[in-house]
Each structure stands twice: as structure tokens, then as C-alpha cells.
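Peer 1: Following this line, the structures themselves.
Nothing in this text is a laboratory measurement; each read-out follows from the coordinates by a stated rule. Being a predicted model, the structure only gives us computed values, none of them experimental. Cβ atoms are built from the backbone, for glycine too; each structure is taken alone.
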Structure 1
Amino acid sequence: MDIKIFSGNSNKVLAGEIAQLIGAKLSKVEIIRFADSECRVRIQEDVEGKDVFIIQSLSNPVDENLMELLLLCDAVKRGEARKIIAVIPYHGYARQDRIHRPGECLSAHVVTKLIETVGFDKLVTVELHNEAILGFFDIPVTHLSGLSIFKPLVQKIKEDIVVITPDAGALKRSQKFSEGLDVPLALIEKKRDLDHMHKILSMKVVGNVKGKTAIIVDDVIVTGGTLLNAAHLLKQEGARQVIAAVTHADFVGGADKILQESPVDRIWVTDTISIPKEMRFSKLEVVSSSKLIAEALRKMIK
């Protein structure tokens, strides 16, 4: 197999599982942080004429992981690889995909151009916040549905199910998920406070959830506040139980405690972002994304 697979530091466990499923091993690389926080990358294997996959989630610390990704690409390019594919299970900055107020930057577009300029030939990623970001790229992008990983779990539920769209922006994602399961869809309308991050001003349910298992589907959990409020609202509207099926667990602060103590009965996430042991809790179930990603990469291997 004439390929090489390198991993940054963001999610080495997932990278190793992907490599194993493909029938390969992670290639050797040295990543050093100097005292002034600068990063130095040195690949330790011959990549000349080979197809190279670089696996790196752009999770917290986002800027450090982004810089590792860019420097890894440059090192591989200088080694005269035939093709370089970025495998980004979680694409950081993807939520900054539009300009809300005058004077704001379009961060998602900036990161797109960095990835292209450094020399990547193709990108593989999972559950972007907004598919419109695909239009920012001039290189080919394979966009995988992280929510598809949860379908077997949903199909085991015997009670009546309703899929919940947590906001209007997630409507397309939720519609696709509900149609694939042939179950109804309901919407939570919410108004955000643009002057305060992660703050919601008002919420209401549009659709019937009474007596049903409500499954909130989304791309990412951050503070857990939105899920907390949504679960309270759904229980007030008569939902029998509330399950969150969210691709990326970008937990910050006390998200683990907030979610554990919330009315959400179960929380399903994938391992696109490495979750430390101290942030895992009894309601949380982590489902592997390695098979989904490995299958996509296998199609690219000649």
C-alpha cells in the first residue's frame, strides 16, 4: 500500500483506529513546542511519490492544532509527496461562516484559504456546521454525515420518535436525518443574543412532541446550554424522553456537569473530538467515527 498516514496531536487515538481499519500504521513524525509556543514539525519517513493522509481535528486548542496541520502539510510537500489529503474530523472555525455585523471577519473563509494555500490537494471532513462552507473551497471536499453514525442507535428505540431541529440553521441536516428514519420532524425556534456568545433570548417548539422520544440532532455541543434549555422546553411540551445526537463534542467549561444534571436523558456524540476522561459522564455515549472515515479514505487509495 503506497500511502502514508500522519497524525497531529489533536486526536491520535482516532487517527490510529482509522489507520488500522485501512490496514496501515501511523507514520512517524516529530512535533515540538518551543518555550515561546512556536511549533516545529519534522516528518521521519520517506513520502516521495506517495499519497499522504494527514489526520487532525481542529478542536481546542484550535489555533495550535490548525498550525500543526499546516506545518505537517508543508513538511510533506517538501518531501515531494504525490498527493496530500487533509482529514479533518472536526473542522474548527466552521461556525464563523457568515458576517453577522459590520466589521466582522469571515473566519471560515480565511481558514479555507490557509488549507488550500499550504498545499493540500483534497479535504475530508465530517458534519460541517453549514454546507455552504463547501463553496469556499477550490479543492475537492468529501463531506461525511456524522449523524449517519447514530441511525443504528435510533432504530433500536421502540417508542414513537420525533426528530428535533434545535434551530432554523440546522433544518436541512435534521430533515435529512428524519427522512432517512421515516419519522416526523419538529422545530425549536430560538432567538440568539448577538452581543453575548452562546446566549439564547427565547425558544418555542413548533410541532408535536407529546408522549414521544424527542431526538435533538445537531453538529456540535459547546457549553451544553442550548441542549439544557431545549430539553426543559421539550419536557414541558410533553416529550416522554429527550436524547441528544450530536456529532462533535466540543465541550468547554462545565459542559459535562451541565449536561449530566440536565433533563436530557441520553447524549450521543462521536469521537471526532478527543474527550478526556475527566469530562465523560454517565449520560454520555461516545460512538466511533473511525469506520465512516476509513471507508471514505479507502475509496481514495489506489
Structure 2
Amino acid sequence: MPVFNRFPCLVLPLRHIIGALLSALLLLGLPGCSTVKLGYQNAPELSYWWLDSYLDFNDAQSLQVRAELAALQAWHRQAELPLYARALDKLQRLAPANVNAAQVCARIDELRPRLQVLLDRLEPGIAAVAPTLTPPQLEHLARQFDKRQQKWLDEWLAGTTLERQARRLTQWTARAESFYGRLEEAQLAVLQTSVANSVFDASLSHRELQRRYRDTLQTLRQLQGGGVTGPQLQAQVHALLARSLRSPEIDYQLYADRLNLENCATLAALHNSTSTAQRRQLTDSFKDYASDVRALMANGR
């Protein structure tokens, strides 16, 4: 089953700031097949410029960040891509048959640990760069967070309830059609019912987004100037990443878990409503992705 990571989920600020390479690596929310290899090959450079737009690196930081991203890609190509290839093989075998929500969640849960592994790999690099960030750089970061937050508000809180639901339906539909081809009316009805009855709470999601932005800025300010070093520095970076990956707010944890289960059920219902031809297209998509991943693995040798 595809994992449509296009429903309105929260961005994890520091994970994306330091770990932007993930966008070209994770199989959660894959881009089109034709862009996978190109995006992966150029991920360190593209990620660097994306990060630089948030933090405006100086020359020394630029050299360090570029080196970290290149090393991250080399490690990921060797250690992680084989796991993704096997996951795609498993998805190919699942695609022709009906599935249930538990099966969908199981496939997602198999990939979640890869994010933790990536974060663990990123920790030393983050700990090295964070103390070198200057007050003007963190002010620049704060302004970028404000812009991102406003964009999120415009997308998920602006307009009437029906208008917001329509935007979510459009996003779900576009992602589903990138795997299955054009959806039929009955399949669109599955998504429409799910969106209309969803537990998605834009206000709660926005509060968590604000918490994560504040947490990121506060922690980076505490680490400025080299006053925190050694194990204490590593511990603060580790704790920030852990809070970004799993909110410390119990109400948000429970909400996120409910939303995840809901999305698994929606994906299962949608898949079970598809035709043989659509499932064949899904199988072929997974096969193409697996071929691309294996080609990328070979290119790294």
C-alpha cells in the first residue's frame, strides 16, 4: 500500500532544518518515479540550499554542513536503501489483494524506525553546528518559521469548514491518483467521507506546530556560543529531536495516534475500492520505485 503522507501533518522543524535530505530519501510520500533518482543524486546540494535559506550559513558552516550532507547520503545509500528496496518488494506483493487497516499501519510502522535511525545519525552533526549559530542567524530562522507558520494557517485554518475539507480532499485525491490513476466516483466518495468525518483538528495541530518552533529556537539559543559542551550538548540535541519526533504533550500524542489509525483505515478502504487495472498500476509503480532504488544502490559502489 502507498503511504500518502500528504494529509495535513505537522512539519518537525529541526528534523527538516538539519535533515532535509530525508525528503529525497523516505518512501513515505514518494515523488514521481521519474524524479526519484534525480532527486536522490542531487539531494545533498538541494538540501544544502534549502537549509541555507533558513539559517544563512557562513563560510565555515557551509563547509561543515555540505560535508555532513554528503556523508549522510553515502551512509544512507549503503545502509538504508536496501531496506527500502525490500519494503517496496513487500508492497508489490500486497498491492493486488484487499487489505485492512492493520496491514496498512503495519507497513507504515515498518518504516518509522528508519526515521529514528536517520535522526541518530544526524545528532553529531547538529551538535557540531548548533553552537556556531549566531543571534542574527537565529533571528533569520525565526522569521522563516513565521513565514512557514503563516503558510500553514492559510492552507489549513483559512476559510470555512467546507473549504478546508475541500483542500484536504484535493490533496488526498492528487496523491492517490499519482499511484492508481484517475479515481472513479465511488473512490472519491471514500475519500470525501473520510475527510468529512476526520478527527483532524487544525487548531490542535497549529498549537503543536507553534510548540515545536518555540522549542527549536529556545534550544538553539541555549546552545549558542559554546557554553554547553560535551555530553550535555549531545543530550540537549537528542532531547530536542525526540520532542520533535514525539510531542511531549499527551493530548497531542493521543490525537496523533487517532489520526494515524484513521488514515490507515482510509487507505485500506480506498485500496479495496479500486479496480484490477488500478491495482496493476499500483504494482507497476512500486516495481518502478524498487528498480530506481536498486539502481541508486549500484551507483554508489
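Peer 1: Assuming 0.65 is FRET efficiency 1/(1 + (r/R0)^6) of positions 74 and 290 (r between Cβ atoms, R0 = 30 Å, to 0.05) as calculated from a single structure, say which of 1, 2 it is.
Peer 2: Matching structure: 1.
Peer 1: Comparing 1, 2, where is relative contact order in percent (Cα under 8 Å, 6 or more apart) highest?
Peer 2: Sorting by relative contact order in percent (Cα under 8 Å, 6 or more apart) in descending order puts 2 first.
Peer 1: Comparing distance in nm of label points 7 Å out along Cα→Cβ at positions 154 and 186 across structures 1, 2, which is largest?
Peer 2: Evaluating distance in nm of label points 7 Å out along Cα→Cβ at positions 154 and 186 on every structure, the highest lands on 2.
Peer 1: On to the next question. Which one of 1, 2 has helix-only ellipticity at 222 nm (-39500 (n - 2.57) for each DSSP H run of 4 or more, over all residues; to 500), as calculated from the coordinates, equal to -8000?
Peer 2: Answer for the origin of the read-out: 1.
Peer 1: In terms of Kirkwood radius over Cα pairs in Å, for residues 90-257 alone, which of structures 1, 2 is highest?
Peer 2: 2
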